[in-house]
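Peer 1: Given below, in the form of structure tokens, are the structures.
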Structure I
Amino acid sequence: MPSGDRPALESRPDEALTPVRRGFKPPPWLRRLGSWSLNAYAAFVILYLLLPVAVIVLFSFNDPAGKFNFVWKGFSLEAWQDPWKYPALVDALKTSLQVAALSTLVALVLGTLVAIALVRHQFRGSGGVDLFLVIPLTTPEIVLGSSLLTLFLDFGWNLGFGTIVLAHIMFEVSFIALTVKARIRGFDWSLEDAAMDLGASPTRTFFKVTLPLIVPGIVAAMMLSFALSLDDFIITLFNAGSTTTYPLYVNNAAKTALPPQINVLATMILAASLALIGLSVVWQRWRTRGEAR
């Protein structure tokens with residue numbers, strides 16, 4: 001055998017007959033216990049998340065004995081028969097819906113364009129833009145609200161509906177931009193080039209090719225932004241002035257009187273949100289099936 005050649009490895013018969021050891025295989029009872037524990041843990045987490053919502057819905061049917069709706073006294077439909085009993089509560093809800101709709105609309109346009117620019121075009125400083133988008137999400141709301149209050153007062157603006165909308169747009173843009181950006185990160189931009197090669201203008205290409213493909217991400221971002229605006233309390237508290245939104249009304253009412261109509265309106269908002277989510281899911285499935293055909 002030449003000195004440069006290595007001897008071939010010889011396998012011994014006893015090694016070939018030795019069974020290969022596999023990982024530990026738990027007994028059936030242990031596997032059943034692990035499966036039961038996992039299901040029980042998942043059920044506990046779901047119950048923990050749904051319990052506050054269930055309490056809100058349940059106490060909308062309560063018949064409170066006094067001004068506060070904290071103790072269950074009996075089943076009643078009185079609050080549902082007259083959910084608009086308190087004009088101040090209705091006005092606060094209308095204000096919140098108007099603020100959420102207007103701020104979401106403006107933030108949706110700004111955030112979507114920012115997301116497309118960051119993904120579609122690579123430019124110097126794009127990483128810094130990502131950092132600025134994250135800052136409003138990581139900054140405590142009390143810091144954000146007080147900073148915006150100082151800014152508005154320095155400009156000499158009167159606090160009210162307009163400052164609430166501006167404040168909400170500021171943090172909604174970040175949520176929308178990051179959500180849409182995650183959706184279009186894997187977008188095939190050659191489709192745009194193909195459309196323009198066929199004679200479509202950049203504007204027509206955007207509305208006929210790009211926008212329909214990123215609509216699911218835009219819809220998800222819009223729903224998230226609307227919910228965040230409707231729910232915001234701390235930033236709104238700093239910049240509302242004499243304007244009262246639904247969260248501010250609930251906070252003030254909790255100190256003096258908490259009628260069940262608050263729970264009724266909250267249940268209505270919850271039902272509308274679930275309906276919109278359901279319609280969104282159905283629409284996306286229908287759209288996916290249409291594309292598959």
Structure II
Amino acid sequence: MILQLYSLIIMSLDFCFMVCKAFVMWACIFYRTLFPAELKSISGKIVLITGAGRGIGREVALQFAQLGCTIVCWDINLEAAQETATEVEAIGGKASAFHCDVSQQKDVELKAKLVKNVVPHIDIIINNAGIMPCHPFLSHSIQEIDRCIDINVKGCIWVVREFLPGMIERKQGHLVSMSSIAGAMGCENVVPYSASKFAVRGMMEALTEEMRRDSRNLDIKCTTICPFVVDTGLCQRPRVKFPSFLRVTNVKDAASIIVRAVRRGDTLVFMPEYVYYFWLLIKILPSRVYDYVVDFFDTGLEPHDE
């Protein structure tokens with residue numbers, strides 16, 4: 001009886017301590033939200049970007065280069081990757097370009113070996129390559145669904161699998177993967193895409209936990225980016241009832257958010273960034289209330305051909 005009482009007291013004290021510490025940590029995070037810490041320098045880092053041939057990938061490459069990073073451009077379109085590398089060099093940066101189909105594990109493995117002959121290691125990975133077929137679920141072909149999963153999900157896995165061992169050996173690195181608002185809440189007309197982006201967010205969350213709990217004291221950050229709509233042409237027919245609130249993000253601003261997230265070591269970032277708090281709020285609502293709020297904002301994607 002005495003032992004049971006003692007155990008109950010200890011458990012109660014531990015719980016109270018946990019609650020107090022969690023509150024203090026939350027307060028510190030809230031303070032840093034209002035008054036962000038100085039961004040860390042990433043000069044000299046080597047950044048590998050998939051889907052670097054255009055859009056966000058190209059702009060991210062340019063912004064990292066402006067901060068003193070060496071850029072490795074991967075794209076299924078070699079000419080586009082080379083154009084990005086040329087633009088990086090035009091602003092005084094260092095860059096190399098490779099053709100890579102991230103959906104093919106053997107191609108990723110081969111190109112990773114070639115990269116290791118050009119640069120000593122990779123410090124930061126930006127998993128940006130992706131596709132977004134947009135039409136009703138039953139009109140997606142089997143081939144289209146396979147391609148969506150192969151590029152959006154397996155592509156991230158194959159790239160991380162090749163370069164994570166080097167990061168673990170050096171005990172530092174940063175993994176960034178593009179998810180989507182459709183990877184945080186269901187969205188009509190993009191069911192396979194939404195499934196793939198939920199998978200990416202799950203993968204990154206699991207990797208974060210695995211790196212955090214590793215006994216080797218690793219300093220490997222994992223960042224997941226969840227854009228609403230970025231003006232890249234991927235989302236051709238967005239439906240937005242309140243554009244002043246859920247605005248379309250231009251490519252330069254999107255790239256700036258990604259670079260800033262890396263420099264701050266953020267774990268989960270939405271675009272626009274304040275959508276994160278809106279998402280947290282609506283996810284705790286009962287399903288009927290959640291549906292009402294979603295219907296009120298009437299935001300989604302109209303079907304279109306690629």
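Peer 1: Supply the structure label, taken from I, II, corresponding to helix-only ellipticity at 222 nm (-39500 (n - 2.57) for each DSSP H run of 4 or more, over all residues; to 500) with the calculated value -16500.
Peer 2: The structure behind it is II.
Peer 1: One of I, II was used to calculate relative contact order in percent (Cα under 8 Å, 6 or more apart), giving 16; which?
Peer 2: Answer for the origin of the read-out: II.
Peer 1: Match the computed value 3.6 of distance in nm of label points 7 Å out along Cα→Cβ at positions 44 and 92 to one of the structures I, II, and report its label.
Peer 2: Label of the originating structure: I.
Peer 1: If volume of the Cα convex hull per residue in Å³ computes to 176, which of I, II did it come from?
Peer 2: Value 176 for volume of the Cα convex hull per residue in Å³ corresponds to II out of I, II.
Peer 1: If mean count of other Cβ atoms within 10 Å over residues 188-195 is computed to be 21.0, which of I, II is the source?
Peer 2: Label of the originating structure: II.
Every number in this text was worked out from the coordinates using simple rules, so none of it is lab data. Every value quoted in this text rests on a predicted model; they were computed, and no experiment measured them. Cβ atoms are built from the backbone, for glycine too; each structure is taken alone.
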